[in-house]
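**Q** The following blocks contain the structures, represented as structure tokens.
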Structure I
Amino acid sequence: MIVTMQPAATLKEITGVIRVLESFGASPSISRDCGCTLITAATSKVPIDAQQVRSAGGVRDVHEDAHPFKRVSRDYHPEDSVIDARAARFGGGGFTVIAGPCAVESEEQIHAVAAHVAAHGAKGLRGGAFKPRTSPYAFQGMGVPGLRFLRDAARANNLAAVSEVMSIDQVADCVEHLDVLQVGARNMQNFDLLKEVGRTDKPVLLKRGPSSKIEELLLAAEYIVDAGNPRVVLCERGIRTYETATRNTLDIAAVPVVKQLSHLPIIIDPSHAAGKREYVHSLTLAALAVGADGVMVEVHPTPAKALSDGRQSLHYAEFEKLMDDVGRLSDFRATVNV
């Protein structure tokens, strides 16, 4: 429920509405929109009597829930959320690039990649330490040593360290070493994991599942926010369709849809969407043009020798060209949005 107070509502009247909502077992929160105080009640133990709320002093309007997700809804939080993680900022009109290898393969490798992507404008360093692979015989990652290498490389180059956490028992190690906890596509509806990362104070990068609707992505984010962590960044990484020319089908329309429904920032992962490096450049520029808050791309010094997803990883020269074009289009987007 969303309660819009009169512009001239007094503190006593606002407090009175809060008390009414609390009497139904709700935990109200307050925000401002267009000069009015909004009081939102995302959950309650029993149904809230809307008429009783409307009759309280100072109330201008009462809206029933329009969506099954509450706290991530723009109805409850009209202003865009801006989430900072070290040098990376998601939201606020900018375009943040996270780059790095699919997997941390060695200390030397991740330091070399970190230096290169930082020199060309990236603000986040990605690299998997725990790798969820389709085949049990594929490289599964370096584990905690990989997290340490990623952390050290990121800090040496003033980048935000981003890596995937796959299970609850990995959360503590990831919180210790990372700036952003990534919940991968396979775990988007691992509700116990969502609640666990929701109990941390680290930003969470939540990837859309390959067969999930946008509403399901936002409901997954709701688990994290409801557990106490409002610092969620959504990630569109392509969905499974009947098309076989690309690894997945990038749902570029998800960006404006999410922007309309939610205050959370959203980025694109063109590497996993395409599965082929030659499409990453175009999809990145499409993400920027459609209003995404950033991208996460895979970069490797020698993709042909990569232990994971080399086919979709950019060469250094390709990343340099991409960042040059991102810079030019970002400048143009800024002038259009003025």
Structure II
Amino acid sequence: MKVTIIIAVKRDNNFLRESLQKISKLSYSDYEVLVMPDEKFAFEQERVRIIPTGPCLPAEKRDMAAKLAMGEILAFLDDDAYPAQEWLSAAVKNFNDPEVGAVGGPAVTPPCDDFARRAGGHVYESYLVSGTFRYRYVKGKKMLVDDYPSCNLLVRKDIFEEIGGFRTKLWPGEDTFLCLEITKRLKKKIVYDPDVLVFHHRRAIMLPHLKQILNYGLHRGYFAKRFPETSLRWQYFMPSLFFLWFSIGFFISLFNLSFLGAYIVSILAYVFFVLLSSRQENDLKMTQLVALGTFFTHVTYGLYFLIGLSMPKLKEEIEA
């Protein structure tokens, strides 16, 4: 099977160059690469085409690329992610089953990332942050899923065309709409395969990381109404419940001494479990930073999930 690797990007950057260099070393040879920047830039490498799109969102760039793709499989990869050598070899095997419409795999933190980025990776890897979706950031067991991020997602081209592509300007969250169409409308499988591995550079703790979390929370809160089939799940509500308990409980405890004791005990228990889940062997500084990042991740996601949940309309365009 020929695979078209599609990378939507705003402009040339070092992470993109790293990704293209790693792609050139893949064990699977039947592929092409379409890089979709806003503006043309110079790059010479076999099998790589640079196709300027003008300023537009990633979903639009990927839809454009799909129309030019020669492959039977469309492999969506973020510009700040690079594949393991066996990435495509492992992925393509899953498509021998005609019922499989898409395949995803873990996007793990590169070991070469700097301290602040590795801290962001550890936050995502924490059970207290990612919960049952932790397999997206570390290698888990092979399974079927119904919602998967487009930083490492491969889709049959004929399935993609039947759906009509992403058909949305949502970002982030365009992948939720696509996966919903694959699993619910077309009744096809999405396989999570731990061997379909990429390395994904994280946002640095704190502000870049929290800005990303803010967007995730806002969109997932809105999606809980817009796409309840895959977004109205208890796991997504947990940070908001913590945020409400932490903030409202604080003010109640100021005026109710009988409540104060229970509130203090609950917060101390929370701190204990956060520190336990954040523990990095022989690295106290990293442990402290991950614990602090976990707390602010909970608060930020919880708040913006509620904001998204309350919004009557999120800026979006999904064609009928």
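**Q** Say we calculate distance in nm of label points 7 Å out along Cα→Cβ at positions 92 and 196 for every structure; which of I, II gives the highest result?
**A** Once distance in nm of label points 7 Å out along Cα→Cβ at positions 92 and 196 is worked out for each structure, I has the highest.
**Q** Also: Identify the structure, out of I, II, from whose coordinates helix-only ellipticity at 222 nm (-39500 (n - 2.57) for each DSSP H run of 4 or more, over all residues; to 500) was calculated to give -15000.
**A** Label of the source structure: II.
**Q** Sticking with this one: Match the computed value 2.5 of distance in nm of label points 7 Å out along Cα→Cβ at positions 164 and 252 to one of the structures I, II, and report its label.
**A** I
**Q** Which of the displayed structures (I, II) returns the greatest value of relative contact order in percent (Cα under 8 Å, 6 or more apart) on calculation?
**A** Comparing I, II, the top value of relative contact order in percent (Cα under 8 Å, 6 or more apart) belongs to II.
Values quoted throughout were computed directly from the atomic coordinates according to the rules given, and no laboratory measurement underlies them. On a predicted model such as this, the values are computed, not experimentally measured, just so you know. Cβ atoms are built from the backbone, for glycine too; each structure is taken alone.
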